[in-house]
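The next part holds the structures, each set out as structure tokens.
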Structure 1
Amino acid sequence: MEVPVPRPAPRRVSRSRAALLGAALTTSLALSAGPAHAGGRYTVTSLTFTVRAGGRSCAVDADLYRPAGADHAHPAPAVLATNGFGGSKSDGSTDAIGKAFAERGYVSLVYSGLGFGRSGCLISLDDPRIDGAAASRLVDFLGGKRSADDGTRADFVTLDAPGDPRVGMIGGSYGGAVQTATASADHRIDALVPLLTWNDLAYSLDPNNAVGAREVPGAFKWQWTNGFYLIGESQPLTTPSLDPSRINSLACLHFVSQVCDTVRTLDSGSYPPDRTARLLAYARSVSPASYLPRVQAPTLLVQGQADTLFNLNEATAGYRTLRAQGTPTALIWQSWGHSGGRTAPAAGELNLSQGNLEASYVGRRILAWFDRYLRKDGTTGTGPAFAYYRDWITDPAHTYATGDHVPALSRTLYLSGDGKLVDNRAKVARGSRGYTNQLLPTSHSENSLAGTIGLPDPAPYDTQGTYLAWTGSTLTRSLDVAGAPQVTLKVVSPTAERTQNSGDAADRLVLFAKLYDVAPDGTQTLVHRLVAPVRVPDVTRSFTVTLPGIVHRYAPGHRLRFVIAASDDAYVGNRGIKPVTVVSAPGDTGVLRLPVVGG
């Protein structure tokens, strides 16, 4: 799952995301080490490692960046990194990691992930048993336990014990999840910095934002998922010839078979119990949500606010797991992610391609994290537990707010029967309103691939009669929201009630919850185009929905609008027509809770 890591400029985002639609993936035949190239304060040597992964033997293509002065007598700590989905060790974002840390005195080993670039084996979605095991073999090299295929040995890496190198990992998206996958089994890893990655792949690709509905599949994110799938399966069209270790079968060309089975289940639009159980079990087996309890390495999680692929809730869930079990951890919500491109990086935001980590808040936090846990500099502080970017602050030196925890839900609004959002139950008017879905989607949040192929993406919209909205009063002062809002709802849908126990979860009611910012002139903005798909577990009971986290200022004169829509064209929604009614009364109505900060 690719985004430039960690460079945020949309020009680079567009290039890297274009890789998602057809990256030229080169042949991954076993290669001997290439010549060392001078890099000023470091040298770069191409290396190949033969590893066993997923029952196959294959080559891993890597570049070793050795800083000047690092030798057996003067060892240096190491940084290990790999690419995002569709990339390789040579793409600009991954290559930049090797250069940036070598220039700062770290030994950097940057490699093409399994199934990408010139590395062999099948694409296995950062499976800890496959991708994690392969990365662990590279840790063996850094620890002096093995050599590269040409006999090169690394005797210039700081060791904590024989065979145990001082090593951290950094990378984004697909190059982020592999870090926790590796550290869950290899406790030699000393520090992690996963950027823009997933916590639960079932939630990422088929999200159900209903609280407590973990075993109920959600609404299939078909654009993102099929885009990635086509990248992997189209490699014969983009690569002259493929290493046999990268070919599976005619039915599933370049992924492990479980990936193809999962995508076919999602594309089928049907969720019978047996296939659903297999889908969820596999997606979670390759997700940090299943193995974070085994991660001991201090972890700095960085997630993007503009990200409809892996939203803020993913990193927040991982942060809470790690923190609860005592693993040193911190969380940063930066501005940029997989979606919502800019024409230039926001002032003061991370742009590793410039090679100047010290110039950004996130870059300085990363350097401090590695200084503390890799250089063992006890005088270096690692910063606050939580930080988040605020786009309404114009001074780059103060765009980040910090705290010791993720903000809690602190403001309550009620859904009134007359379509208003009110701040007191006594103000709730009795009433009922309804909508009906159509056979085709009638609401739009985003075209996930529009930016990838250079097409404009229409503004979000909802079609009359297929959604319900509740609008608050005009704000007299700023309302700052930082976190994931929650709403508790009760809907009436006799059709869904009759079909929801059919045995196929696809027959349950689907709806989409979202928050708009309505300007004084009536125009509305869907913050970062984020929505909360919900497959309602049981329409006869109330249910609670956690919306994607946002950081947003609702300015004076603006109004907050909460919407539930029948569909969204970025997702697969309802099967069949399922009319919905929402009834409100002062003692029994929907409740919206917001994580408001700053008063």
Structure 2
Amino acid sequence: MKHRLLIAMLMVQFPLHINTAGAGAIIPDSVVSNYVETFNARDTELYPQSITNSAAAAFLLENCPRFLCPDPDVERTYYFRWWTFRKHIRKTAAGGHVITEFLAPVPHAGPENIISCPVGHQFREGRWLRDPRYLDDYARFWLAGVAEEKFLRRYSVWLADSLLQQARATGSDALVRELLPKLVHNFREWEKIRRDPNGLFWQRDLFDGMEESSAFAEFGGKDHDSDNHYRATINSYMAADALAIASLAKRAGDAATAAEFEKTAAEILALRDEKLWDENTRFYKVAFRGKTPPSSSSALRLNTDRELHGYTPWYFDNAMPEPARDDAWLQLADWDGFRAPFGPTTCEQRGKYFLLAYSGRRFCQWNGPSWPFATAQTLTALANVINDPRRSAGFSARDSADRNVRAPVSAAAADFAELKTIWLDTFLTYARSHKLRLDDGTLVPWIDENLNPLNGDWLSRARFKVYNKGQWRQPEQHSKDYNHSTFCDLVITMLAGLRPAEGDMLTVNPIIPEDWDWFCLENVRYHGRDLTIIYDKTGEKFHRGAGLRVYINGAQAGAAARIGTPLQVDL
């Protein structure tokens, strides 16, 4: 009774205009509140922001889609990541909201402790909050004042596409229409500071959010003017932003701007695919730029090792490479490539510059450790491949005989029937990596900057202790509950299969492990409607009938006897 009274009081404290799952909810409130109670009990709340631990249950019940599945690691991590995400909602001095990356104040952040590097992930994740004001405020904050002038174009960021992805979930493009002139201005400023006469964009490894990388080491390992490189990351980001601007301009009736940005996007993508693809290793690479840009006719020097960010070109579903290059994905399943027990490595393990280090000048290193930022980006990219109609004909229902056999993967054997298995293996590894063993042996949910992919040790946390003779370097727990990746969005859009898009047709295409006989996703606000997705193989779990069912505003809108073919539902 006391617990219910507390929840009720908190709901009054944080009133919202949107209803929760309601009395007919399949997933009871207790599922959410019990997870929150457990997380709160294990937490030391050093840096509380707008929504404190005491208000977390009410916030999640009101705002977050609910998810139930037979895998305890996936389900726990799903609620844990919503619990950590709400920690980063910060009310500004002007009364709006921003989303932070670090809870502790960090010297390289802008006003309100914001950093542009994780913005794309934060919008992908936060778009599923039922109350849109948090991301609306955040978008306006980035595109005005000192945040826009001094901090927006410091780190690589795909802001226009992020707002378009948010609109795909909400069904409203009012915000992006409002901000379209500012998005155009932002793109043109990026062209001034980071686009060379040869048409390619360049970025420092550090400000691509990927410092101390393999390419950094190979190309000299010096900061500032000598570590400027052409990267598939920033070129993919800028092409996607150009396409987003073109799409919005069309809807606004500005045909000239739309045509201009479509042309710009096509130019960037053509250069990316021509100049940054290594035909010998079948992978996207980093090309050396140096202090001065080479001429447009110069051959570019590519780095040797494959790096996980080479999958970025597939991250944007409207700017993916041709299917002929999909054999690059086999490296994600190769134990000499990126596959590792606790998450994909940021550099292939056979690589010349692969390294896992507990010492060195920087605790953030992208030359081997597993980074949730890159893992989430890679999983989103592979999900796009799996859901691309051009590629779907090549998939089959067969599964590998033994997923754990440490055998090399042959590019010649690539018929892409195993891509779903590769995605699931990578995702489940990612879900299970969200753990930390405390000094007393207790295992607790955890998310941090990066981890040792071989033993699951959170590297940046360990290195912060090492730096100061076993004591915490200040600020204490500086990257605990790090907000630099997605997880819940992957559950919603891939496991449960909700594929956000424009228009009045909803596509649901779940990709789940073969031993899952059921799951439920509900309390999703999609295009102004309440959405529920249920899969019940036998019909005995939820008693709504066997198979896949989609409910809109409580009424069944679509059904299929089994999972495997995308289900189309009219909104």
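Bear in mind these aren't lab numbers, they're just calculated from the coordinates by the rules spelled out. Note that this is a predicted model, so its numbers are computed, not measured. Cβ atoms are built from the backbone, for glycine too; each structure is taken alone.
helix-only ellipticity at 222 nm (-39500 (n - 2.57) for each DSSP H run of 4 or more, over all residues; to 500) computed as -6000: which structure among 1, 2? Label of the originating structure: 1.
Quick one: P(r) over Cα pairs in 20 Å bins from 0, in percent came out at 21, 58, 20, 0 when computed from one of 1, 2, so which one is it? Intermediate results must be reported in sequence, preceding the final value.
Working: 1: 21, 53, 23, 3; 2: 21, 58, 20, 0.
Checking each candidate, the match is 2.
When FRET efficiency 1/(1 + (r/R0)^6) of positions 172 and 188 (r between Cβ atoms, R0 = 25 Å, to 0.05) is computed for each of 1, 2, which one produces 0.45? Computed on structure 2. A value of 115 for volume of the Cα convex hull per residue in Å³, for residues 148-315 alone, calculated from one of 1, 2, originates in structure 2.
Of the structures labelled 1, 2, which one yields 3.3 when distance in nm of label points 7 Å out along Cα→Cβ at positions 116 and 276 is computed from its coordinates? Mind dumping the intermediate values first?
On the way: 1: 3.3; 2: 1.7.
For distance in nm of label points 7 Å out along Cα→Cβ at positions 116 and 276, the value 3.3 is produced by structure 1.
From 1, 2, which structure was FRET efficiency 1/(1 + (r/R0)^6) of positions 108 and 428 (r between Cβ atoms, R0 = 35 Å, to 0.05) = 0.05 calculated on? It traces back to 1.
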